[in-house]
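Any read-out appearing in this document is the output of simple, stated calculations on the displayed coordinates, not a laboratory observation. Not measured: the values here are computed from a predicted model.
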Structure 1
Amino acid sequence: MLQRELEVLKTLDHPNIIKFYETYHDKMYIHFVMEYCEGGDLFEYVANKGLLEEFEAAQIMKKLLSAVSHMHSHGIVHRYK
């Protein structure tokens, strides 16, 4: 399942979806080569900032929904456990 998910991630090209490049295996680990994204994740950002202004929240949601729409257009459903 992991290999399938990584192959799907390789095919996605969208400015709001992290770019996955390659995996490397050694005896103990699988190493993922991905785009560097500084600044932490969205949860950390909101937790540290507190309340967001409406315009900023709308901009974030626009980017998020654009990424999900792009995935859906490629037959990919995003889910979170």
Structure 2
Amino acid sequence: MTKVVLYSRSGCHLCDIALETLEKLQSELSQEAPFEIEVLLIDGNPDLEKRFGEQVPVTYIDGSPHDFWRVEPDRFKKALLQRR
């Protein structure tokens, strides 16, 4: 199964929107391109804070960077379906 990691910060409204979008897509694509979501908070992790800074939310698909700041549904779907 495809793994989507969302790097996030506490209290980040864009992160909340990105997670909500991913959850809707997860439901929508459950048959065609199922994926699991893991949310990793960068708060208090110096390595992750240095790596991602203010670019959160950052989305990775199966370990590869996909996008930052927003999840664009059509682009995300296309990336997932190309992995099938």
At a computed 14.1, 46 (Rg and Dmax of the Cα atoms in Å, for residues 28-67 alone), which of 1, 2: 1
Taking helix-only ellipticity at 222 nm (-39500 (n - 2.57) for each DSSP H run of 4 or more, over all residues; to 500) from the coordinates of each of 1, 2, which one would give -15000? 1
So relative contact order in percent (Cα under 8 Å, 6 or more apart), computed for just one structure, reads 23; which one of 1, 2 is that? 1
Cα Rg over 2.2 N^0.38 Å - structure with the largest value, from 1, 2: 1
